[in-house]
1. Quick check on the output: 3, 14, 19, 19, 15, 10, 9, 7, 3, 0, 0 is P(r) over Cα pairs in 10 Å bins from 0, in percent, derived from one of P, Q, R. Which one produced it?
2. With FRET efficiency 1/(1 + (r/R0)^6) of positions 338 and 458 (r between Cβ atoms, R0 = 30 Å, to 0.05) derived from the coordinates and found to be 1.00, which of P, Q, R does the value describe?
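Each reported figure results from applying straightforward, stated rules to the coordinates on display, with no laboratory input. Given the structure is predicted, the values throughout are model-derived calculations rather than measurements. Cβ atoms are built from the backbone, for glycine too; each structure is taken alone.
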Structure P
Amino acid sequence: MKILQQHVDFIEYEPIAKEIKSAEEAEKKKVRYDDILVLFTTIENGDTNDTARMAIDDVQKFLKNLGKNTILIYPFAHLSSNLARPLDALGILDAMEARAKELGITTHRSPFGWNKQYSLKIKAHPLAEQSRSYSHSTTAKNASKKVDSAKTSAQADLTIVKKSNWSGLPETDHRTIGEKLDLYSFQEVSPGMTYWHPKGYVVYKELMRFIRQKLDQYGYQEIATPAFANLALWEVSGHSDHYKENMYTFSSENQVFGLKPMNCPSTILIFNSRKWSYKDLPVRLADFDKLYRNEVSGSLTGLFRVRELTQDDAHLFVRDDQVEAELVMLLKMISEMYQVFGLEYTAKLSTMPDSHLGDEALWTRAIDALKAGLNANKMKFEVKEKEGAFYGPKIDFDIKDSMGRAWQCATVQLDYQLPKRFGLEYTGEDGKQHTPVIIHRVIYGSLERFIAVLTEHYQGKFPTWLAPVQTRVISISEGANEYAREVHKKLKDSGIRSECDDSNKTLEYKIREAQLMKVPYMLIVGGKEVEAKTVAVRARSGGQKFGVKIEDFIEKMKVEVENKAPSPN
């Protein structure tokens, strides 16, 4: 059994047509549920009623931590190719529902065997999306067969995929755009992981450079920690209880280790490695290490859902009296960054859930601090009552792209519980030991997902500062080739990402090629330009200016890149 578990603000679906004869009866009308845990469930060969009970017992533990008690069992055949027969699958789904009701869980079912349209909005807390895998025991003979099969499969997978095949996807999809612009690819030998091509890696590095500039401006220090740690670390943090199914674990020398799915525990170890005074706080630690999450294969979607990711993660260790000021500064930083990309955003403040840690007075103070930060930055916000994480309230940001779609990216969370679990302390002005507050925050979210959003937002027409290739020098004739190469070298020496097309193709073809690759500026040179030592500048939008001195163009480019200005479409 494979389950993709998602805690959502809402899910809305509508049965469209039956896919199989044994489909359950259902009305063709829209159904909506709010604030619910959705279990996208694939029933596999060998699953039994015991498998169903095991899965629901696991779900009940998670619901208790969320302080929720409502689920939607949503049959979803796309998480595995090892599907059980329809009638067997129906029986297992019935067993899941029966066990859930037996445990007192409010349970809903989406009809089995239907093609359905659905939309949902996932909550932004760290454990809102998790995958689960439950299987029956196998005999040694079956295990041996699986090993042999895996070897054959691995050999087949090692056929290198030179080019991803995204035929059938919309032209607006980031996978289609990424392939055409040669930005990245996805290889079968590394499912759910990104192969960054030179041009795509330019975008990645420029985004990293931008946020690192902001980190310096706002007083952060950057750290790096090991890729894996003894599972005991995740037991202290609580991730082992709630996230182990999504972790990659392995044994070595009688120890069990886990690849890190989140940076929090490792960052806390660095903070806890020395003594702190109240004068030292706040301490702002940023981390860009790779994270690994064992998502089920059927849920992987290009850059939007991956198994290897990089978050622009940061943890701020602050005194209680510093929380409000830090939030004001942090929200200002978020606003400044999103404005650069031309992204509109809305904020949501999630308050204390019914099931929570800490007393209400602490929660009230924390919520008031979040509101004060939002108001100080003149940010409009929506209050989501009782939807905070169990350890503290939070602010989530939805950004709107050029196609009007909303994406949840930035998250700011106040955490009073992990500092206690790890025994964090600092010496106060009174000479006594006090526990700091941790502010967790991401702005991009994950670099992979943010690049997917930007790729579709700009439709590949990245602004000049982000564009993989900022200029392409095009020679009209063979006689202008040497001068074209000279111009190209000057651009490169000035730090401008440039290409030179001195091929014997027609001018029209060269211009079309540059436009297809979404290059912001083409510098066209022919006999007149060679003689006058100038260039003709053609913008991606089609506007053209003649007789431009290369030094003037370089200066203009530097200003445009430095200001991160929007470039011609």
Structure Q
Amino acid sequence: MKHKNLLKLFLIWVTALAATMALLFPLRGPTPAIANPGTHCVTPTGNCSGYGPCWSAFGYCHTTIQAAVDAADPGDDIRVRQGTYTGVHLQGGARQVIYISKTVTIRGGYDNGFQQSFPLTQPTVVDAQGNGRGIYIDGSSGNITPTIEGLWVTGGNASNALINNGRGGGIYSDDATPIIAGNIISNNVAYTGTGPSLYGGGGIYVAYPSGVTVISGNQVISNVANTSYFGWGGGIFMRNAPAVQVINNVVLSNTAAITGGEGYGGGIALRDSAGIIIDGNRVEHNVASPGLSPWLGAEGGGIHCDNSNNTVLSGNIVRYNTAGVLANGQGGGIKTSACHSLTVVSNTIQGNVGSAGTPAGNGYGGGLDVGGQDITINANRVLSNTASLYTSWGWGGGFHVMRNTNFTMTNNIVAGNVASYQGGGMDFETDSSNPVTGTLLHNTFAANNQGSGEGRSAIHVNDPYVSLVLTNNLIYSHTYGIIVVSGSIASLYHTLFYANDTDTSGASIVNTNPITGQDPLLDGTYHLQADSPAIDAGVNAGVITDIDGESRDSSPDIGADERAGAGIYLPVVLKNQ
């Protein structure tokens, strides 16, 4: 019995050994595939042997980024060594260097080891050399969520891209939900032809995303939407794009339209979209349109929002942008048109120009030109903007408020802005069927008197059909504090006027409990100094914080700043109680 058991065990071992040998050394058929490790590497030499996670012998090392994308499975990681990658090719019906139709991560900036990415010191350049787009992200076959990170995308030209020509010179995303982070996107062009169409997105174009698209931490520099005609979004254009987050980017020296046409959003443009968040960006030195005629339109030197809902512009620095150079210009920093439920909060809007045209070129809203329903403008610094640089036709150095608008404006500093015609700080444009209503709480208007005539005013209600209610505002150092024409009305409560030649002008002004003849004692940043007569002089209007996010008490200070603990000699805790 013992020998029979040993024989049985021996036969089982032999059978198992034979099965194992058959797997390792089959008699016929191909060698079984080795599981994809999930990481592909790209290097110009195509030799990754001995370097990190990629094995040349098993097909995970590539000489082009496109080859890696084609070989990758959804979810794979593609690591690209420093170097320049060119070669526009036809794929997906379009012309580009990289075509993406699956969820992959492409990250540049690697050295030989493929372990860590340093894209600034080890640049990975995707150069289309003017022959097509840099990158086309195509989600038409189903929602994809690729990540593009650490690349330098340049030389893109979507004029002959074959699919949606004239859109997205650097990166074009359609029906996808990408993450575009930490890239340099420079010197790309969306279109070089003519014809009235929504050409745009010199750097980035995003349309019809299925989820939350993120554009974060990029440098978007010197891109052009259209060199010859209409252009939207020199740097970034979002169209029919819900839920895009544009966060912490540098958007610098982009142009929407160069010659012969109208430009909308030199830096960033959005149209027919909803739920867009534009937060923490530097939007500087962009131009909507240089223009060849003063009669061509140029809107939104920095940012343009058109026909979109639930947009948030927060924490951005919007500086030194120009809407129109020779053209009429609207919104040197920011232009909104039919943008409803818009929130503009905690931005610095400084040194922008509506129109720099000479001898013609009208300018409207050096800092902001706003239009839409339910607009909230909170805690912004609107400083040293100019409606029209050279001509005598400048309206609204800081703000120009368009027809059919209702807005609430709280805790803003509006200072040092220039208008050559009307409203150094703020003016309005209305008609009988498109009235404007506004509530202004705790704002500081200071020294918006650098222009001429009635442009040397803090607030100029220059059209009829405007209705304003102003509470706890500070109006300092103007020729005219507030001017209201017949047919409009302004109701003022607890306004501190100082150093204005004329505080109020117009019959339709109700001025209740004003404070006059007392220096508000502002410092160089327009905050209240100790013993300011503005301290505790306001009425409780339900505003619980100031421009710096500091708490207001039940006896609030007038203007944008609440000076904590000043004016009474009690600890702040006791004062708040």
Structure R
Amino acid sequence: MSDQIEDTIRKFALQNAVFFKGTANPKAVVGKILGGCPELRSKAAEITPLINQIVEEVNAMGLEAQTKALAEVDSTMLVKEKKERKYELPELENVDGKVVMRIAPGPSGPLHLGHTRVSILNDEYVKRYGGDLVLRFEDTNPEKIDPDAYDMIPEDLEWLGVKCNRKYIQSDRFEMYYDYTRKLLEAGHAYVCTCDAEHWRQLKEQKQACPCHDLPVETQLERYDKFLAGEYKEGEAVVVVKTDIAHPNPAVRDFVALRLVDHPHPLTGDKYVAYPMMNLSVAIDDHEMGMTHVIRGKDHLNNTFRQEYIFDYFGWKKPVYYHYGLVNIPDTVLKTSLIKQSIGEGEYSGWDDVRTGTVRAMARRGIKPEAIRRYWVESGIKPVDITFTWENLYGMNRDVIDGVSNRYFFVGNPVRYDIDGIDEIVGKAPLHPDHPERGDRVYKLEDPRTIFLSSDDSKTFLDAGMVRLKDLCNIEYGLPAKYAGDDVSVLRKGVRAVQWVGTDSVKASLVMPDGSITEGLVEGAVLREESETVQLERIGFVRIEGKDQDSVRMVFAHR
């Protein structure tokens, strides 16, 4: 291979390393070389191993040396063209002054990643236009309520940076729902149905009204009084809002507004037996609270059609409705009932277990609210279904935390090696390649000249016979190991660069995404860290969960 080709590879490897915080990606360099030099494509199989070797050598140089070397070769390659794309939500329709919007969770547990979408979208619009953002607990399903959620949800919203300036709890508002239901009955827009539930559904599917549908108003009101008094048992009667029994969409035909529940409510106990269904309570509350715009998933489209009937019956002005597409969030557990069960069984450590998709788990891992907000703003409110991409969220989070995350070495399951053949070994590495003003991690091995490798790198050392201790020196295998100079060109011969720590390291535990814990050692300088997040070189970004004078607890975020 000619010297000219090697020079070209080195130039592009240096540029890639400078652009990406001191670490070049060999695949990116291969693409750049073959794209810019088509004459080399026929030699791809031959040239790729050489590229890998040169990239390894360049990565061992450190950002300062890489930048200097690239400036000497071609200073114009130091300038990176930035293509900034601005993401902004579309304007809301029919805005007349301030807006009123709402976040309406059911208090079955804390918020999870799926809930953050509607929370952030509503918050973004209220901040843009001014007005009120309402937090409304829709707690009309007592069987599924976790009492702690009334406190956890506001805490999650505060962490997200979502500011609600009004709060309501639907279980405080039952008497109002009852009054409006009575008005619907008096106007002939509702009926109390005592039919078998399955038979009622079958009739609806056939576009037929049940026998209760057209009973006189006086009879309906008598039944309603008995209904509220608990004279019917659970399942024996429901109150139904009339729509169009022949509506082409079966889901919009007559819908249940009130049901009977024989289950105590965490807040109201046994005070009520008649519980509003969401289409009744939501329509009434959206009017009473003055909603101007409602944003929710398109799975609520049929609910919007149902609720509009109530608005029309009372002559209320309707809010502007937006229905965004459904989102599939893979590879995580979101269902609060399953998480709660796993916590109870001891499988999960709590609501912030890293295997879940709760907001608390995101916070524990070091995923920042700014990254989550950017993700949903970029996703927008279009009705197109999307698949959530973890890598995209991690990339956005990387943009937030990279600049504040100093670099350190961590070795899992450490193996000790003493080094002979030299009296003193000195090295240094920057705390952060982009911020030289923060200083360096300075290494000095004297007596003992002891280092620790991870168990995986120790096996590599045994098999290969030599490794390079990153930012320090080369060593040959043996017990003790032997100092083998500081020539980084050994990397071009296939020698691996590995992380290491010295005797000034401290014990560390690292919680991984699958819930497993890797025990190891981390550079002792991390104890002086003021930032919540750091980057463990060649491992990834982590959040420091806690530390004392001789140990650190960390949680893995992402690479």
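1. Answer for the origin of the read-out: R.
2. Details: P: 1.00; Q: 0.65; R: 0.15.
It must be structure P, since only it matches.
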